[in-house]
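Colleague: So, here come the structures, one by one.
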Structure I
Amino acid sequence: MRCLSCWFACAVLAQDPVTKPVVPPATAPAAVAAPAATFRPLWNGRDLQGWHGQREMSPYQLAALPKDQAERLRAEDAASAAAHWRVENGELVNDGHGAFLTTDAAFGDAEFVLEYKTVALADSGIYLRGCPQVQIWDTTEAGGKWSLGADKGSGALWNNQQYERFPSRCADRPFGEWNQLEIRQIGSLVWVRLNGVVTVDGVVMENYWDRKRPLPASGPLQLQTHGGEIRFRNLQVREIPADEANELLLAHEANGLEPLFDGVSLAGWQGNTDSYEVRDGAICCKPGQGGNLFTAARYGDFTAQLQFRLPPGGNNGLAIRYPGTGDPAYAGIEVQVLDDTAPQYADLKSYQYCGSVYGVVPAHRGYLRAVGQWNTLRVTVRGSVYTVLLNGVPIVAADVAKAASALANHVGKDRTEGHFGFCGHQDPVQFRKVSIRRE
């Protein structure tokens with residue numbers, strides 16, 4: 001069995017539903033240098049400092065409550081937590097009832113480690129970013145939930161509907177024994193190992209509270225429980241910095257991808273080559289210049305993956321199925337690459353935000369990294385279905401053939417093949433680690 005740091009230094013891929021938004025098939029693990037250390041306690045082992053009680057409630061509904069009502073609920077949940085949670089011999093113990101124990105802190109990309117021990121008929125789970133859940137339950141036939149999938153085991157995303165919800169195999173230990181959970185979350189992607197068995201391999205975790213949008217960018221970890229006593233101990237967390245998260249995301253989707261950029265020249269690229277330069281291993285649009293830089297090769301269905309970095313107010317785009325002449329946003333498809341947090345873009349139309357299929361499909365917002373940091377972008381096109389993942393979050397998943405374009409003379413919306421490239425708009429936006437795979 002690999003150690004925790006080794007497992008967390010490998011990446012694997014999610015499921016690939018055929019008729020639903022595309023997430024490419026699983027790949028072999030790819031090594032990434034393990035970080036120097038740095039898990040820290042998530043619980044002090046003595047009391048409930050740093051945690052609070054919270055009933056099962058949508059974070060959107062909770063955030064919308066008037067202040068006085070929110071304070072009243074918080075007080076009621078604090079009393080519930082005090083009545084049903086206790087500390088005993090360095091263990092957090094719940095009697096199977098009451099409010100969920102919830103971290104005061106919110107987490108984005110992070111790794112969690114914890115141990116739990118439970119009893120017959122108990123049903124619990126780990127909420128990530130305030131959303132259910134990595135499942136924990138009684139997996140025996142006597143527990144009465146085999147019809148719900150309990151026979152398949154704990155440690156998976158049971159609340160998923162579109163993406164994989166069951167573990168690879170049952171890895172639960174008998175009642176009375178401690179189980180170890182190891183969880184990594186980057187964007188909406190989740191990896192889980194239960195007792196040394198990988199039960200979730202980079203699967204998109206769905207937003208239970210609103211399935212029309214991705215998970216929140218950050219939120220608390222919650223210990224859910226009902227139905228029977230459960231004990232937790234050795235809770236630890238490590239927050240994943242942006243640079244490491246980017247490399248893990250690239251490794252997670254490495255299978256079959258071929259580089260489009262050699263890191264030192266524009267070999268294999270054509271178009272407005274004088275408006276771009278290679279600087280520090282990245283393709284950079286020259287300030288005040290622009291135009292279209294695109295591949296010599298043409299592509300139909302493909303997955304493209306890259307990293308981009310925006311200056312304040314930076315504007316560029318990905319040319320998709322571009323015929324080689326005209327404006328890619330009209331002659332083909334443009335996937336927007338934009339600092340949409342900049343003041344000058346306060347009044348954009350919904351289809352103009354970063355990651356949007358320009359003029360056709362709006363992207364979900366709130367998942368760009370801070371200006372000046374590298375972002376990881378993955379675009380999959382199969383037929384007319386476009387899937388865009390920004391920093392591990394599915395911000396677009398749509399069939400453009402079923403969507404009307406807001407652009408007049410958008411002759412390229414239904415193109416089936418063309419060049420891949422960049423649409424410069426006079427800003428020094430940078431691209432690196434550009435690769436592609438034909439689908």
Structure II
Amino acid sequence: MIDIKLVREDPELVKANIKKKFQEGKLALVDRVLELDVEWRKEKKSVDDLKHERNEVSEAISELKKAGKDVVKKLKEAKEIPGKIDKIEEKAKKLYDEIKDILLSLPNIMDASVPDGKDEKDNLELRKWGEIRDFGFKPKGHEDIVEDLDLVDSVRGAKVAGSRFYYLKGDLVLLNQALQRFAMDVLIKKGFLPVQTPYMLNRAAVGGAVSLEDFEESIYKIDGEDLYLIGTSEHALAALHKDEVINVKEPIRYAGLSSCFRKEAGSHGKDTKGIFRVHRFEKIEQFVYCEPKDADAVFDEIIANQEEIFKLLGIPYRVVALCAGEFSGSMKKTHDLEGWFPAQGKYRELGSTSNASDYQARKMDTKYHTGTGRALVYTLNGTAITLQRTMCCFLENFQNEDGSISIPEILIPYMGGMKRIEKK
């Protein structure tokens with residue numbers, strides 16, 4: 001969440017940021033926070049004054065006893081003060097809780113580089129890599145490839161779990177595992193620590209990573225328990241150092257491997273087939289804790305790692321800066337990597353890199369030693385590889401006219417020497 005000090009000192013900046021995010025309905029909340037803050041500080045001062053009075057009364061009682069004088073009146077005063085303090089503190093807590101709820105709903109202050117705009121058409125292309133292949137035949141879409149090669153069973157998946165669930169089969173299981181280990185090896189060489197995270201988190205942990213107001217509709221809640229299935233390992237890694245003071249003189253780099261669970265409500269055309277948009281998928285997420293001064297360099301490092309993975313695989317891609325209306329309110333800025341899908345003739349999102357600044361850390365109370373005190377860390381996250389979507393892109397780019405799929409040279413050892421995926 002954003003800092004209450006920022007709202008106090010520059011409410012117009014906060015309002016301008018809200019407008020840029022197209023969240024005008026939250027503008028009145030800024031004024032409401034300022035009103036509540038005045039009340040809260042007034043009540044807090046009253047508590048401080050009463051505590052000071054309590055100390056003075058205690059000292060007076062001590063002096064009267066030493067002098068052998070009557071202390072009945074002062075003792076009565078002393079007994080009344082704790083009740084007054086409790087009553088005011090209860091009121092102050094209610095005010096603070098309302099302030100905090102509003103602050104949690106306000107978006108992070110965006111970076112100056114974020115393009116203006118409301119939706120995908122306003123995103124800014126930054127760079128492209130790779131040569132678009134000339135197939136010499138009409139390439140098939142991934143949804144047809146997995147059916148032709150019998151690599152996915154969505155019919156039985158839907159029968160036992162509902163739409164957008166599936167059984168992954170045969171060589172696609174091996175490809176899934178090969179891509180995971182390949183991507184993890186790239187990150188390990190760069191100093192990332194592999195972490196397999198919990199698949200469930202309590203509300204406080206999830207709410208520390210994302211705005212539940214924005215995200216709760218897309219994640220699964222466990223009935224009767226204070227637990228949610230994670231939408232990404234980012235959520236679990238953001239909570240890893242909750243309520244801790246950590247050493248980030250050198251950024252702490254994690255590579256989180258997990259299944260991810262998303263409701264993915266609504267219809268998305270051809271995405272209802274295949275495994276591009278599903279309720280459960282695997283992903284390796286980069287997550288870094290660092291000092292504010294290192295955040296820009298870490299951001300560039302994270303997205304460069306994802307680009308390296310796709311360059312080594314030989315999959316064409318582009319990187320785009322998301323416009324203000326396109327990314328999460330928890331983030332300062334977000335860049336997407338989009339892979340080339342030949343059958344569709346367009347680039348599609350395969351992962352995102354984001355700088356959350358101190359927005360997540362403030363909710364998680366994760367700090368670092370500055371040398372003279374403590375300050376909130378910065379957290380950054382970025383996809384290394386999203387397996388199901390990447391496999392869709394992989395199958396389309398490496399398909400052959402006979403229906404088989406070629407395995408790029410760098411991945412052959414991870415596939416146990418297999419050079420092609422063919423129909424069995």
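Any read-out appearing in this document is the output of simple, stated calculations on the displayed coordinates, not a laboratory observation. This one's a predicted model, so the numbers in the text were calculated from it and none came from an experiment. Cβ atoms are built from the backbone, for glycine too; each structure is taken alone.
Colleague: Quick check: 22.5 is what I get for mean count of other Cβ atoms within 10 Å over residues 336-343, calculated from one of I, II. Which structure matches?
Modeller: II
Colleague: Once FRET efficiency 1/(1 + (r/R0)^6) of positions 136 and 344 (r between Cβ atoms, R0 = 41 Å, to 0.05) is calculated for all of I, II, which comes out largest? Don't skip to the end; give the middle numbers.
Modeller: Values: I: 0.30; II: 1.00.
Once FRET efficiency 1/(1 + (r/R0)^6) of positions 136 and 344 (r between Cβ atoms, R0 = 41 Å, to 0.05) is tallied for I, II, the winner is II.
Colleague: Continuing with the same structure: Work out the source of 8.7 here, i.e. which of I, II gives that when distance in nm of label points 7 Å out along Cα→Cβ at positions 80 and 144 is computed.
Modeller: II
Colleague: Thinking only about mean count of other Cβ atoms within 10 Å over residues 48-55, which of I, II has the largest value?
Modeller: Once mean count of other Cβ atoms within 10 Å over residues 48-55 is worked out for each structure, I has the highest.
Colleague: If Rg and Dmax of the Cα atoms in Å computes to 27.1, 107, which of I, II did it come from?
Modeller: II
Colleague: For distance in nm of label points 7 Å out along Cα→Cβ at positions 72 and 104, which of I, II scores largest?
Modeller: Looking at the calculated values, the largest one is II.
Colleague: For the read-out FRET efficiency 1/(1 + (r/R0)^6) of positions 168 and 224 (r between Cβ atoms, R0 = 25 Å, to 0.05), a value of 0.25 was computed from one structure; give its label from I, II.
Modeller: This figure was derived from II.
Colleague: Now for a different question. Quick check: -13500 is what I get for helix-only ellipticity at 222 nm (-39500 (n - 2.57) for each DSSP H run of 4 or more, over all residues; to 500), calculated from one of I, II. Which structure matches?
Modeller: II
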